[in-house]
Each structure stands twice: as C-alpha cells, then as structure tokens.
Structure I
Amino acid sequence: MKAIQIHQTGGAEVLKYEEIAKPEPKAGEVLVRQTAIGINFIDIYFRSGLYKAASYPIIPGMEASGVVEAVGQGAQGFAVGDRVAYCSDTVGGYAQYRALAARWLVKLPSSISDEVAASVMVKGLTAHYLLRRTFPVKKGDTILLHAAAGGVGLIASQWAKHLGATVIGTVSSDDKAQLAKAHGCDHVILYTKEKVSARVRELTQGRGVDVALDSVGQSTFMDSLDSLKKFGMLVSYGNASGPVPAFEPLLLSKKGSIYITRPTLMHHIENEADYRESCAELLDLVAKGIIKVSIGGTYKLEDAAKAQADLESRKTTGSLLLIP
C-alpha cells in the first residue's frame, strides 16, 4: 500500500510518499480501507519534533474514515463492509489502509459522509472536551475563541452557540470573519487590525470573557489573559504560533486571580466509555445539522506536504482532508 512516512523531523519536505507492506489485523484489531483522512496541527507537531515519537519512521495522522476490510480474532462489533471512522491515540493515519484496535472505531450513520466524518473526529472531540469537560459552557457564558475560522474553531463556535453562549471569535481576514459569523460567532475580531483584548473589553462592557479558548499559543497568550474576567479561565490547547513562553504564577493573580489549564485530547479519550460517549454526542449533533462541517480543501495522499504547508500558513479555513 501507499503511505506517508517521516524518517526524521523537519519541515513539510520530510513527508515521504512511499510503498510499504499492507497491515494485517491482529487479535482485537480491525483493518480499515481508508477513504478520507483528516489533517490536524498535531500531525505537524509530530513532523516538526515539537511532539516526540518514540522511534522513526512514523506514519502521521490520527483520524480517518473508511470501510472495514477485515476483522481480527476477538474484535467485537464490526463486520466487513461497515462504514467507520476513528480518532486514535497513536499516529498511523496517512495511509491507504490502517489496522487498529476496535475500541477506536465508531460506525457511521448514512446521514454522515466519509469526508465529514474524517473532518470531525479529532476536531469535534477537541471541541467536546473544551466545551463539555474543561470549561462546561452554559447559557449566558461569553467565550473568546481564537482561530475561529479553523477546523476546531468552526465546530466549537456552533457548539458553544447551541449551548447558549455568546461567542467572540478572532480571525485574520474579512473572508474568515464572514465564515466565522456564519458558523455561530456573535462578534468577530480581526486581530490583524484590532487589539484583541481591548476589543473584548468593549464588547463585554469592561467585564471580560468567562473563558478564552486558545490554540494559537505564543502570539496570543497575553491577549488571552488580558481578555478574561476576574476568576476567568484560559484554556491553552495548541501551539500554532509556537509554545507559550514561561511565566511567573504571580501573573495570574495580577490579571484577576485567573485560572489556566493546558489539556490534551488524549487524556479525555483514554477511557473507552468516555470516548464512545463523546463520539455519540458529537455525531448526533452532526447528523442533526446542529454542527455543520466546513471542508476547506482536499488533497491527494501524495500531496500531504502541500496540505500541511497550507495549514501551517494559516491561510486555510475549516477542515483539510487527504484522499487516498
């Protein structure tokens, strides 16, 4: 089969389109012929070396959809021909086929396409833990959402709006602002033209937001802190602009006795029951049309380097896909 492999960390050029052995499902595993593969910033973190792999080469990618091709001994609940999707806790997704433990697979209803499913597993489950577990959003809350026109942002803004929150999103362009507004943002700040924290204070009559959801990292960290109300929470969940710099804990007191947390999706899905509960809630909202998935671009598997470079440029919107 064909797959994208990384033999050493570096820029997008280290992604190599290669022929490798097609896997066979082991006991408890299912072999999936993949039809659509999601692209995420975590794939870039593994490629760049920000997140370390135990050894190389590796196949990046943590979400995809497809059709069950074979079922290993003891793998319960799946049959050849089932349409499935997954978010896994290990890399291996940028490939034509993948064998993985049945516990990661969920069956897809006919109302959800392969492309939508592959777009929503990592990003949608990220939105789930942000809004339902890390800071349980309720009616009347006001949230600041950075990268509101990105894959997670477009899902999180719709979900937060559904939960009754007022959503303030940040974007880099007028086109992205229109997209963010169409997906649930009540207010959109162009960070290229406005000081985010100053505009947030205007929009909240000086109060600040209850929570800031920040996947950008280094370049937005201080603006996020300065946008919070007293006792507000900063949820730092990504490093698109680089890691957050070291800071003294006293800073949190000076900014209003605020809280900061750095969660990761992997901790929220390591328990299978939690994972399946999250998937069920997510896919139900997608199937009902409450969450509409925006696919910003599709690429051939062999063009993975271009896809990642486009994502890194922050010029894309919505979810990006690889098609094997």
Structure II
Amino acid sequence: MTDAFDAISLENIRRCRADLGESIVRTPVLRWQGDACRGLTEAGTDIWLKLELFQHTGTFKARGALNSVRNLPETSRRNGITAVSAGNHAVAAAFAARQMGVSAKVVMIKTANPARVERAKSYGAEIVLADDGPTAFRMVDEICKAEGRAMVHPFEGPYVAQGAGTLGLEFVEQVEGLEAVVIAIGGGGLCGGSAAAIKQMTAQCEVYGVEPEGADSMRRSFEAGEPVTLASVNTIADSLAPPMALPYSFGACRRYVDDIVTVSDAEIRGGMLALFSDLKLAVEPAGATATAALLGPLRHRLRGKKVGVVVCGSIIDVESFANHIRLAGT
C-alpha cells in the first residue's frame, strides 16, 4: 500500500520545487542580530529568519495553492477554480489561477482585511463576500456544483503540504546546522509540509508548531489523538484561525512536529513590534506568531541553539498594523 504521506517524501518535495521553478520565490534568510532580539532572547541563541513575507502574494500560501492548481486534471481546471478564505488563501488562489491561465471565483468572509480583498482582486479573481465561515463554505459548495469549478483547499491535502514542504527544503539548504525550527500553525499545511522536509533532511532538528491561544485546534488534536473542531475561535491572527484540524494536515504534523506551543494575542503583538523595531519588517499577526513563541514559551528551551523561525506573511493594511504596534507598546 502506498504511504498516505508519499507526496511529502523528500524526493517528491524536491521534484515539486523544481517543477514550481521561478514561479515561486526562493525567499531569503536573515540572521537576526539587533537590540530587541538580544533583549528578548537568551544569550547564545542564534536566530535565522526565513523571510516568506517576500513570497509572491506576501505569504507562504502561494506555494501550496500553485502546486494544487498545477496538479488538477485538465478537465477539472477547465471551468476554473474556487476557494474559501478569510484572506491570505484567497490571494494565493487568485495568484495560482492567473499563473495557470484559469479563472478564479473566491469566497471571502466580509470581515476580511481590506488589503487582502484588494490583493485578491488585483490577481483577477472574482470576489464573493459571505457573512461568516459556515456560510462561506456553503457558498463554495454551491459554486462547485453550479459552475463546475475545482475547490482549492486552504490547508488540507497532499499537494498543499507538498508545496509548503518546499519552504522547509529551502530553509535547510540555506542555513547549515539548524537545531530547531519554529513554524506557525493555522490548519497545519505549512507546518506539516515544512516539517516533513526538515525532518527528512536533518532528523535531529527539532520542529515546534505555534498556535494562537484562541485558535489551538492542532494542540487539542494532539492531546485527543485525532482531529478536533473548536466551538469558536478568538485571535488577532485571523489567518491562523480555522476552527478545525483535518486528517491529512493533522497526520503530517503528528508525524513530523516535535511539540506545539501557544501564544497570546499580546505575545503576538510583541513579536510584531520586535520584528519592526530591529528589522523594519511590517508583518501581519500570523507572520509574527512563530517569533512570539521564540520570545515567549520557547525562549528558555531554545537557549544556545541555532534556531530557524518562519516569518510566514505580511498582508496587512497600514492602519491595522499601526494599531497593533501601538497596543504592543502599552
């Protein structure tokens, strides 16, 4: 029987990266040395940032979305694609559709950050707004049935994880001797896929997943031993807030992630402030969640280690970013 995770074997992740080619940016890495960093981490911790905010669309999601659309059968692509998202995946799906020359009709929740709505439109997607998450998923189902469009999932499935795995592959190739890597978790596609590449390339490297306290479905799933659904979510990191874990992403994380920690909204804002203070990186809350764990619950555990941190996204408007930074300073 074929292993369910064959798609995220190192060989297949390498092949995926080659196939994506220049359609995906090999995002840079940066050694973090600054006053905020030195003041908030333990002495001797060597921190390297994977700057995925410089990816096409502004987040890591372009990798999985493009790989997913590339792997759709031609008959499935013929009528275009659809997706459901609070923002970042909508942008990535629109980008992937444009790259592949197909149409995109994307359902976004009406509370989505305006910057994300405009970015998705800029890639040519038709945007439909829904009142809430459950309504959005029902609308996508209706679009699939009525228009024959293919659904591109925001975090679940082998092609999403395989695309995310290319990030982990690059990180290990770019920074020799990583002893730990810290990665945010929303649905788990990024963390599970990246961890698969990292662990297969350097088994001794620890991988830590990070969730917001108010959206910790993967942590609770680890505790339960199976995917769970939350009754509600509450976090400023809205792109890390699906209310459930799903089987494939859960399984990949379970196999390749060593531990999961959670961070508060205040800690996430602290991570945003630190990245901006030292490096002038203006990231969305999700983009600072791994940093928040490095500065908070993982600070002592990672003391003296060579640590990689994924800065996963930056789709945020100026006003929202400024509000978060102001609150971080109070």
Structure III
Amino acid sequence: MKKILILGGGGMIGQKLAQKIIRENTFGAAEITLFDRAFPVGDLGLKAITGNIADPTLAAKLVANKPDYIFQLASIVSGQAEQEFELGWDVNMMPMWYLLNALKDQHDVSGGSYVPRVVFTSSIAVFGGPYPDKIDDEFLSAPQTSYGAQKAACELMLTDFSRKGFMDGVSLRLPTICVRPGKANKAASSFFSGIIREPLNGIEAILPVADTVRHWHASPRSAAGFLTHAGLLDTDKLDGRRALNLPGYSCTVEEQIEALRRAAGQEAVDLIKPVPDEAIIGMVKGWPRNFAPERAIKLGFTSEASFDEIIAAYIEDDLKR
C-alpha cells in the first residue's frame, strides 16, 4: 500500500487533490495523511494532523513512516507574504528546508533505498517583467515579489536535493487558480475568482483593476490533475530541469466577464462593481500574462482551453444550488 502525505491538505487544492486520488484510485491502494493548521467541515475519512508547518521539528515527525508521495502545498498567499515579510519566509521557504533535510535523513538511514516523490506547488510569481508576449520555457526566473522569491528558493532546493538523489522532486508553477470556491483569501489575485464566483452566487463583487488586465488561469479541477500527473511522471524526461510552467488559459478581465455573461446572463454581470485599488493595480502590473508551456504539454499536462470551460468546471464542481 502506498503512503501519501499532503501538506496543506486542509486547503482548497489539498482537498481537491485528496478527493481526486480517492475517486480515481490514482496510486492504487493508498493510505492518505493530510496535514494543515485546520480542516474544513466535512470528513473525507482520512487521517488528518493539525499543526504549524513552520515548526522546525515537525517535518521529521511527518516523514517518519517514509511516505512514498509527498505533496507540499502549504503556504501563505501572495498578498500576505508581501505584507508580512518575515512570516512569508518562515512559512513559504523554511518548511521546505526542514522537509528536504528530514527526507535526506530518512534516505541515509535506509541506506539510500528511500527516495520519495515530492511534488511542490510553485507559482508563476517566480517570474518578473519585462515580459515577452508569451513566456516560454527558456524565460528567466527573476521574481519581483517576496512570494515569488520564496517559491523560487524552494524550487532551487528541491532541484538540488533531487540531484543528490535524496528524493525525486517536481516543482509545478501553477497558473492563478480560478474559479476558487469559498470565501476570498488574502491573495492579491483573489478578485479573478471573486468577479465570477460572487455573481454566480447572487452576491456583489468588487473589481479593483481595469478590465484590460490579462492573466493566466486554470481551474481547481486542473490543479488537482496537475498534481496527480506529476506524482506519476517519469522524471528522467525532465533532464534535470525540475520546475515546469503549466498549461492554462490567458484572457483579459473583460473576456472573463463576457464568459460570465454567456454562462449566467447580464444580471450576473451587473453585480460586478469597479472599485479601483491602487495597491492591487500596482502589483498586477508586474504579473505574467501569457505562456507557451511546451515542455509541460509534451509531458502530458492538460488544462482548460477557454474561460467558459473554467466557469463550467466551477458550476459543475462547486456552485451551491
């Protein structure tokens, strides 16, 4: 029986991932353990451990039973990492260091026979402008936010520990995940989901940027698919380059709103209220807009081909009726 550990398993993507693994029997017979600070109401019937990911003693305890697959999703979001500088590094970077060293210790104790797969959720925030029309797989990672720098640091650590054979890692540079269910979080990008989710639920939504803003999106359904695919990926095909730009769909806010109009009519669109926020406008100017993720596509990663599909996934998977 395979042992699976999901760090950040109480979050939206962690829950989606666990549900997908159970539903599709992705890894065969499996024992799944979730770790997070808290968990949503509703029991998946899995072992759930609560704690603080920033605790330096925690990683060794979590990997003591030598999980075969580890999904490291735990982090604080971009807006909070920018506002709370020290907390961002303590939560988004240091736990990766603790985890990789705990895995190295287990590797050494096993005489080199223990080499787990580690899948890390990185971000397109590892990039900084000026940007080409489309970011290809050769574009330089040069983050311009603390969150992006923290994710990039984790990518480098994961690559080096993999190179040494202590574990077998993959870093996934996730698009902005949209439409996220539930309440808005502190991510600066949360409005991309809010202007769709809230109107579909009959609630007013605030749009803090111009409708000309373009961004790169994939659904929560795709995010869970990215993770399971990475778990089973033949990493020899990565040729040592273990960070991947993932597929997504590039569109403007105006195109998002048009897709909402097609899905739910003008009544839903009328619930979107433009309220410019200079802080968010300033951050958005430095975000990637479009990608040409040929490596990931060749490796079998897939996502939606239109924003209409992204909305449809939210309606089917998460819209409360």
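Out of I, II, III, choose the structure whose coordinates give FRET efficiency 1/(1 + (r/R0)^6) of positions 26 and 234 (r between Cβ atoms, R0 = 41 Å, to 0.05) equal to 0.70 when calculated. It traces back to II. When FRET efficiency 1/(1 + (r/R0)^6) of positions 122 and 218 (r between Cβ atoms, R0 = 25 Å, to 0.05) is computed for each of I, II, III, the one that comes out at 0.95 is III. For mean count of other Cβ atoms within 10 Å over residues 194-201, find whichever of I, II, III sits highest and give me its label. When mean count of other Cβ atoms within 10 Å over residues 194-201 is computed for each of I, II, III, structure II gives the biggest number.
All of the numbers you see were taken from the coordinates with simple rules; none came from a lab. Computed from a prediction, not measured in an experiment: that's the story for all the values here. Cβ atoms are built from the backbone, for glycine too; each structure is taken alone.
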